[in-house]
Structure formats: structure tokens, C-alpha cells
1. Identify which of structures I, II gives the largest calculated value of relative contact order in percent (Cα under 8 Å, 6 or more apart).
2. Looking just at volume of the Cα convex hull per residue in Å³, for residues 120-287 alone, which of the labels I, II belongs to the structure with the highest value?
3. Figure out for me which of the structures I, II the number 2.6 belongs to, where distance in nm of label points 7 Å out along Cα→Cβ at positions 56 and 320 was derived from the coordinates.
4. The value 6.1 for mean projected area of the Cα convex hull in nm², for residues 224-303 alone was derived from one model only; which of I, II is it?
5. Among the shown structures I, II, from which was the value 38.3 of mean projected area of the Cα convex hull in nm² calculated?
6. Out of I, II, which one gives 7.7 for distance in nm of label points 7 Å out along Cα→Cβ at positions 48 and 344 as computed from the coordinates?
7. If we compute distance in nm of label points 7 Å out along Cα→Cβ at positions 248 and 312 for structures I, II, which one ends up with the highest value?
8. Could you figure out which one of I, II the value -23500 for helix-only ellipticity at 222 nm (-39500 (n - 2.57) for each DSSP H run of 4 or more, over all residues; to 500) was computed from?
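Read-outs throughout are calculated quantities, based only on the coordinates presented, and are distinct from any laboratory measurement. What you see is a predicted model; the values in this text were computed from it and never measured. Cβ atoms are built from the backbone, for glycine too; each structure is taken alone.
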Structure I
Amino acid sequence: MSPRTLQCRQCGQHFQESGPGDEQAVRCPHCGHEFSPLETPLGKLEHALRTRLAGLRTGLAQLARDIGEMDLRHEILPFDERNVRGLSRDFVFWAVIFLGIVPLLIVTIEGTDAQLTLFALFFALVWGVIFKRFILNDDQGWQWPLAALFFTGIAGIGLLLLLYRFFPEGYLALPDHESPLLSLLGFVFQVGVWEELIKALPLLLVLRLTRGRLSPLHLVTIGVFSGLGFAAFENLSYGEKAVASTHSMAEFFGEEGLSAGVQRAMIITMLRALSLVFCHAVFSGIVAYFVAKALLEGEKMGAHVVVGIAAASILHGLYDWLAVFQSTLAALLAGLSFAMFYGYLSRLKVALLLKADIPEALPGD
């Protein structure tokens, strides 16, 4: 260790210590005054620093020894055969991965049209998992539900647009009529009826193809996914309308119009991706319940289909009408619609349990 430079407290002269350092007393070569280096402010600071540095060196040495004794591969990487097996079957893990990572992957795809389509499907599938896993508790496969989702979203909407070409203009314009009553009738008998009929198509087709061999609960899942598919692809057109509206507002009102239009487009996109997808699923799920009920009871299929379409169309049309005139009441009606759907499910599950508990009739009874 190099000798220290000290300052005599008596004469103020600086000098270097002659030995390895005596913390008790040193003699000034200029005036002969003896003093302890620790008596000076500089000496006290130097002593404190030396003490801290010595402690730091000791701590770092101990830290290095501790790290060297650790199995870093085992400590840092938490994957072993048992963990991997557990993660592969962990629903919560994969659900979080789906929610957190899939959107990050979607934005890596070139083209905003492709990204918007995938995001529409993403939110529909999020609701699909919620309905299938937590609300319906349906443990059957994904083949028919996903087929219904894409059938309705692509072929169903295409068929609906084709049908609209043959409808009278007055009938198509009825929801926009200035009379609230006629507007309500338009939303129910034009929007509600035809959209619910289109969403019921894959459900009835699956019922025909499988000859009624699917469980009633799985039929409801298929109906729900049909509604999700309709909403997902319908949202794409509403997104385009929001962009066009933003462009118009920018032309008429300049920068303020552009800002307001962009904000409104963002709100509409989030609303349709989250809540309106849910509403479509509930409405089509109500129709599916009545079909499942008829299948379970083995009678009156036609009557149940008509009642289901009517109930869903009224709720659907009334919701759309209220969304124009009083959005708060529309939100309350959406909650009521889900409560009705949930009540229907409870009835269906009870009926399934009762049927499972009834013993089959013995021969000769």
C-alpha cells in the first residue's frame, strides 16, 4: 500500500508517512508535533473509506464464492421434464400465453388488412374460450365450433349480403326511419330476424350432418361460436366505416375533426371487439339453447327453433334500437340478455342431470 500524505494540525505542512501507517500517532518532520491521523477530517474520511472498501472486498469475495457454488443452469432455467409436462397441460399457462403473445405475433404480419382480420378473430376466440371453458363447461372438441365460426363469418355474411340485394329498399331502410316505432320494428324484423337466421344456419346444418348425435351442451357451444364468427367478420366492415368517417370529419373540420374521428374510431373498434362480439354470441346462444332443448326432449324441433329465433331477434333488435337512442339502457339490456342465456343454460344442465339419473326401463316393464 502506498504511503499516505498527511497534514500536520500544528503547522499545517503536508508530509508523507514514513512507515506502513500508524493509526495511533505520527510525528510531523517539520515541527515535531505528534498527532493521530484519525484526528484530522481527512484522516477520519480516509479511515472510513478504507473500512468500507475492506468490507466491500470481503462481501464481493463471499458473493463470488456463493455464485460459484450455485448450479446456475438449474437455478435460472426452471424447465425440467416434470415442469414441461405440467406446462403442456396447464390451461392457465396457455391462456395467458394466448392473451399476451398472440397479439405481438399478429403485428409482425405485413399488411394492416391481415392484422385487422386476425385481431377480429383473436377477440372472438378469446370470448370463445371463455364461453366454452367457463360458462358452458363444454369438454368436447373444437372442430364443430370453429367450423361454425368460419362458416358464419365468411359464407353466412356473404349469403346475408346477397339476400339484401333482393329486399325492397324501404324494408332495408326501416331501421333508419325517423319514427322511433318504425325504427324499432326495422331493427327487430330486418336486422334481428335475418342475422339470427343466418347465425342459426351452421347449427342446423351440424344437427343434420351428425343426425343429432352431438350433446345438447355442445350444440349450444356451436351456436355461440357461430355468433362469434358473425361478429368478428362484421366488425371488419364497421372498422372500415369508422376510418371513412374519420376521413370525412378531417375534410370538414380539419385537425380537430381528424383528432375526434380517430378517437371515435378507436372507441368503436374496442367496443365492437370486446362487448358486441359477446352480445352476438349471447343472442345466437339463445337460439342454440332452444334447439338443444328440442333435441334433448326429442320433440317439437320446429316450434323450438321458431321460438328461439323470435326471442333472440327481439332482444337483438331492441338492443340495436336502444344503442341509437339510449346507450345506457342498451347496456342494461345486454346484461339482461346474458342473464336469460345463463338461466337457459342452468335449465339445460339440470335437465341433462335429471335425464342421466333416470334408469332405463327394464325389459318387460
Structure II
Amino acid sequence: MNTMTLESIETTKMAGAVASDIDERPRLATQPSRLRVLSKRNLDELDYDIAMVLDAVERAYHGLGSGESDNPRKLMTQPKSKHSVAYSMLGLDGGHRTVGFKTSYKHDPGHSREQQRYYTTLLLFDDETGMPVAMLDGSLVGSLRTPAVSALIARAATPNARTALVVGTGTQGRMALPFLLAALPDVERLIVHGHYRDGIDAVRNTLKRFHPGREIEASIDLAGAAKQADIVLGVAGPGRREAVRHVHLKRGALALLVGYGIHADALHRADYRIATSEAQMQVTGLDLADERGKLPAIDAQLPDILLGRRPARRSDDEIVFAFNSGMVVTDIALGRVLADAARAKGLGEEVELW
């Protein structure tokens, strides 16, 4: 005999309605719901040294070359007006058993430092435990890993260099020389070419922070400075006014392009060509293509050079061109080191995300 009353029926209906609004997705006991977020301010509180960064980045390339790590080709989108550019990258650093996702977006319609807006994030997961590590501002990682890669290329391609020229005084220009000297301490002359007095002062101050006894020379003649340099680092922004051409390079020089400041003919007329990744260069180096839209073949990639499978040059008098395009596997490796250091210091904020 059914003894339910109208009141009990209504109560049952209401309970069912409430239950339907509750998230009924299964949740494992070990499924985390929180993520540590590390801001730029948090990361600025960390101590790091250049040797540690160089080691982390070099190990990341070793892992990539050995097949322990993975770095799929990055994705890029840019409107026809080129007022902005966005990248998306993912990879696996086998050494740290860490998966990472990096995004970056730059809005720079006037190619102006004052108006430029740039945002980058790095999301890390521990691939051994399946747990999230952190999401962090990616600007510090990028500002450290890029000059570290340039320093590793320079050490391999021009081990006896005595004069270096840096074209550009932005973030990469400021960090280029400290890393270069860490990898090549016998470099004697450090020349900087830029058009912003504040930028040149910032390069000088950053150098003294890491190498107190060293000084820079400010160039006012780019071609003349390039003719004296064993290493030319192009780290200028897209609004640069000048560029080093192939004819300006001395025999045996290394022309290493990170941003702008080295003309495309230095790539096309070089005797030997290096890239961090030839596949990635096909995405990020299209502005260097010839009139047919083609890029020349690369002779060696950095992972193979660091593992001794390919030379960084064939002879001392060759002009070598190197293209340094950021590889997310290095961001992941360095980001994991910084994230672990931040966690140990209790930095960051845990947010309820899942």
C-alpha cells in the first residue's frame, strides 16, 4: 500500500530539483582542486644565478636531442595589419617529468615601448604524479632562457671570441651580455648599439650587477662596430632603424638573431646556418624569407650541436648565422626550477580552480 502523502511527494520533488543543481561529476579523492599562481612580484623575490639557468637550459636541450623530451611546433596567429602577435606552445621536459603549456600575446600597433602590451603565462603539471605544479607569469622565464640559449650557441660556434656586439637595449639586450660572459669569460670588448639612452644605461647597470668589473662601449656606428665583432647579437625590437648586413660581418663571425637588428641577407649569404629548431624557424622566421618566400636549409640544430652530433661550424673563417627561437621545453625546465623554489619559500597564491 502506497502511504506517501501529497506533502511527502512535494518534498521529494523539491529534493530532486535541488540535487539536479549539484555537480554530480565523479571526483577522485586524489583529484586536486587548487592551483598555485605565481605572479611577477612573487618571482622577483626568488634568487637565481646564471650558472643555474645555463645548466637547466642545456639539460633541456640534451633531453630534446635524446628523445626524452618533446617540443611540438609552436602555433602563431597574427592579423594582416601585424599590430599584434600571439603564440601557443606545449611540451614535455623529460628531465623534470613536467608537462607545460605556454601562451604569449603582444599588442604593439605603433612598435613603441611606451604603448606595447605583452602578456605571457606558463602552466606546469608534474607528469609523474599527475598533479598541477603552478601557473606563473612567463616573462622572467623568457628573459632568462633566451640569453642562456644565445650564450650556449656562442660558446659552441665562437669559443675564442674576443669582441661582442649587442644590437638592441630592451629586455633581451639587457640580459645578453651577463649570460654571454658566463659562457665565454674571455670576451674582452662589449659593444652595445641602441638609440635609447635609458636603454644603454640599463644594459650597463645589469652587466655590473652580474659582472661588477666589466664595462660596455656604446656604439654610434653600427656597421663599423659589426666589422670588429666576433659575435653580433640581434636583440632589437621590430621598430629598429638599422640592421647589420652580411657585408658588415668579419670572416669567422657569428651573427645570432633573437629579435631584430640583423638583416635577412646575413642568413641567406652565410657559410653555415644554425637554428634552435628548423621546424620552428619556418613559423617564426618568415620575415627572413627571400623574394620567393623561401628560407635556406639549416646545417645544424642546437640539440645536435650540444650532443656532439653536428658541428657548430666547419672552419674558423666561416660566417655563421644562428636563429634563436624560443623552445618551450626550456621554459618548462627553467619554470619548474623556479616554481619549486617559489613553493619552498611559500610564495604564490592557491586558487580554487577545478
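1. Top value of relative contact order in percent (Cα under 8 Å, 6 or more apart), among I, II, belongs to structure II.
2. Values: I: 128; II: 139.
Across I, II, volume of the Cα convex hull per residue in Å³, for residues 120-287 alone peaks for II.
3. Values: I: 7.3; II: 2.6.
Source structure: II.
4. Source structure for this number: I.
5. It traces back to I.
6. Derived from the structure labelled I.
7. Numbers: I: 3.1; II: 2.3.
Comparing I, II by distance in nm of label points 7 Å out along Cα→Cβ at positions 248 and 312, the maximum is at I.
8. Working: I: -23500; II: -10500.
This value belongs to structure I.
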